[in-house]
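Please find the structures below.
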Structure I
Amino acid sequence: MATRTVTVLFYNNTSSALTLQSSSTQGTWVTPPPNTIPASLSAQVSPHHWEDHSSNSPANASGTVTYQLASASLTLTLTWNSVEGKTNSYSYSAPSGYAISYQASGDANATVTYTFTTNA
């Protein structure tokens, strides 16, 4: 049986802590998203991570998390889709004044790194 795994690495390079508002997965959380992610203006801080796994047929490790900024009622959303037989996809939405970038690698065992920053 085919399996799919997505490991999400997340850097919060802002002055605002984040609180988990919602999370969902089509697979199973191996490591669930953290309830809180502290603020950090240092790029040297280790990333926060969570992992989504699926062994369904077809395997589908797809999920979404939404975090709220502690300093305002603003939210950010991260989405990943790793479906057997399809190309992996990643997306995000960032509140005004902030930016998110990402880098991804792998196919059936993918890793995506999101970095959340303030706009200069």
Structure II
Amino acid sequence: MVVAPKTSYRWKQQYLPRPMEQPARRAKASVQTKVRYILNVIAVTLAILLLLVRYAFIVETQYKIEKLKAEAAKISSENEILKVKVADLKSTERIEKIAKSILKMQEPDQEQIIYLER
């Protein structure tokens, strides 16, 4: 018995040119959908801009607070220095020294002192 060899026709099917498939076309978006999309983008942009403005205001306020704290510390130290100077200028030893040396004053004698009673 003579048997014919089996031949595969699959390879011929594999290499047959296939018709080009057209990409699925999207349905065109309506004008209303486009307007909604644009309004959403604008709303998100405005929200982000609002957040940035608030953050900038907060940072600026913090900068002013730090500047005022530094100024308050400087004024406080100057105040302490001035208190020391006032205390030094009020000292009785200094006043007595100026009275005796510059103004040529002297201690009163016993006869010059008069006591007043109320």
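Taking 4, 16, 9, 11, 9, 7, 9, 6, 6, 6, 4, 4, 3, 2, 2, 1, 0 as the value of P(r) over Cα pairs in 5 Å bins from 0, in percent, for residues 32-87 alone derived from one of the structures shown (I, II), identify that structure. It would help to have the intermediate numbers written out before the result.
Working: I: 4, 14, 20, 19, 18, 11, 8, 5, 1; II: 4, 16, 9, 11, 9, 7, 9, 6, 6, 6, 4, 4, 3, 2, 2, 1, 0.
It traces back to II.
Each of structures I, II was scored by distance in nm of label points 7 Å out along Cα→Cβ at positions 56 and 96; the highest score is held by II.
Using the calculated result 6.9 for mean projected area of the Cα convex hull in nm², pick out the matching structure from I, II.
Values: I: 6.9; II: 32.2.
Answer by label: I.
Quick one: distance in nm of label points 7 Å out along Cα→Cβ at positions 48 and 80 came out at 5.0 when computed from one of I, II, so which one is it? The partial results should precede the final answer.
On the way: I: 1.5; II: 5.0.
Answer by label: II.
Which structure, out of I, II, was helix-only ellipticity at 222 nm (-39500 (n - 2.57) for each DSSP H run of 4 or more, over all residues; to 500) derived from, given a value of 0? Write down the numbers at each step before the final one.
Details: I: 0; II: -22000.
Only one of I, II returns 0 for helix-only ellipticity at 222 nm (-39500 (n - 2.57) for each DSSP H run of 4 or more, over all residues; to 500), namely I.
Structures I, II were shown, and mean count of other Cβ atoms within 10 Å over residues 24-31 at 7.4 was computed from II.
Where a number appears in this text, it was derived from the coordinates with a stated rule and is not lab data. Nothing here was measured: the structure is a model prediction, and the numbers come from that model. Cβ atoms are built from the backbone, for glycine too; each structure is taken alone.
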